[in-house]
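Below, each structure is written out as structure tokens.
Here, each number is a calculation from the coordinates, and none is a lab measurement. Only a predicted model underlies this, so the values are computations on that prediction, with no experimental measurement involved. Cβ atoms are built from the backbone, for glycine too; each structure is taken alone.
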Structure P
């Protein structure tokens, strides 16, 4: 990154750190209300977080995705649900750039600050219609949808030629064409408001959809390098940065609480326990390793895009595997810390417990299916072809 980009990145990361104290205070109400507050979203707007990946011609900063991931990490360390919501809503400012100009005008032409949520799993139906498609059904897990003016829902576009396979696409839907089913009641990431979207023959014009993940077409040749990074690799790392940040929040809380804490029975100091020392060190190692891998992989992807090169399918497979594995590794590390955190953390409303639950919820996301990703990468190393459509 050049000096101007570094300066702006540091400014944004500093703003995120400055917000952590108030976001920690709001974390209980965020969980109770099952959504991030309008006040927090407005503060994110003013901080410029939703502009990080947005094109400059629509008022954005057009910065490398790594900048957003660093911001997400800081926010997630204060409140997992808030960090996850930021990750999803800010990421879509990048995805809109992949659409034709006419579609971008539909979304940002009148108001460039509008936000988009998503539900990528193809759980509804897509019917061909004159000039576009009709979508019907229900799409669960649309994080941050209460704050979104648009939604991106996944669907299978039927093949155009004989012998071709259906194509997984994202269809862009304005708020007036979907309803929100208030069904998000979960044990973790409860404050993300990841509710179900319902559509009934909503019309989507042909120009307002595009293939996603491994099927995503290349960005235009004159596009900024940040939009040439493979779709799935930006997506998985944005979510991974949330899980990494939540784990950092658990570690920070654990260290702070146990500086002077005494054992209930023997009155020994937790700060003198070799087991505590070891688990703290292991947790920090897992988090530092995860963030270093994510940063290195994003830099590799950005450099390839900036130089007009494509990552090999092997590099993409490794990137995906390491993102999923790193999310599970930091979760396994904080699980050990939580197991020796004391009975006081089992009470409702405990903030360390909340972060622990958020981590468990985060790694259930399909982007972190490290078993499938690991099998695929290992098999490719042994000469087998890629088996994942995600890349």
Structure Q
């Protein structure tokens, strides 16, 4: 079965129910209580157990990760988690549990709790393998913007204090075609949203390549820009599996990960003042890394950028730390297929990591872009 998790790992959907949502003038009523956390989920307490290793390839990494840095396991027992988002005002982390159609919340000292279910799909199908939300981000107003696999759209939750409140659909189509399954997104200071749209959310429990799913309407996997007026513009249709996406601190460069096994790359695009993209180029090519270490789990997926412009990019082996000029300084080697990461915490120096069944963190010496 060619799903994203199968690809990234190479080495029971909960019953869906209706969600209150506003989508292009349509309203869907919500009923039924939210399920509890799965019995497999275990939250750890300090001192947290550690796992994996820090692989240092360049002395410059020492300025980003202290000598004693370890990978702390905050919680475990998940199916496939993604989209970590640090909420500064609340002092907590949100993240997606894609197969179980849920968003979870992690707080220091309290562990993991359910934040929202259903999160990415509000219909009645039970055959979808990855129906939940994926990438999560806050806009300038503090509203939660979500990539919803099953609903095949970008949607907004206006109030974090009311997770079961009405949602607003921001983008569902490109032209007259439904989007595949929006995967990850980043918000520009102008309010524009750049997002990726691979086919992973079309994966079915019965198998098959989602790129050939009969419900797929677009003939390509796109990278898009959504403006505040609701216009969706194509940035690129040249990537087989566009996935993680990020902006440089000055917002002049857009990075897009391609999680396609035969072409494991991170692309870069120049972002013009009008937010159109130009000069597509390969920023980092993981072919050699995979050839030299064929047993590494994972593919290029989610990423975050620090204030100096360094990328913390999930990929083969864990989280690769790559300079703005494309030099690989080292890897936070989780030993698991690693989907995404986020710099947050009380001072923007904590790197939160979603690695298959593990929620983890690493204390760094740098700060996320936008932190002071």
Work out the source of 16.5 here, i.e. which of P, Q gives that when mean count of other Cβ atoms within 10 Å over residues 48-55 is computed. Q
Using mean count of other Cβ atoms within 10 Å over residues 128-135, single out the structure from P, Q with the greatest value. Q
Taking FRET efficiency 1/(1 + (r/R0)^6) of positions 56 and 184 (r between Cβ atoms, R0 = 30 Å, to 0.05) from the coordinates of each of P, Q, which one would give 0.60? Q
On mean projected area of the Cα convex hull in nm², which of the structures labelled P, Q is highest? P
Figure out for me which of the structures P, Q the number 9, 20, 25, 19, 13, 10, 3, 0 belongs to, where P(r) over Cα pairs in 10 Å bins from 0, in percent, for residues 160-287 alone was derived from the coordinates. P
helix-only ellipticity at 222 nm (-39500 (n - 2.57) for each DSSP H run of 4 or more, over all residues; to 500) was computed and gave -500; which structure, P, Q, did it come from? Q
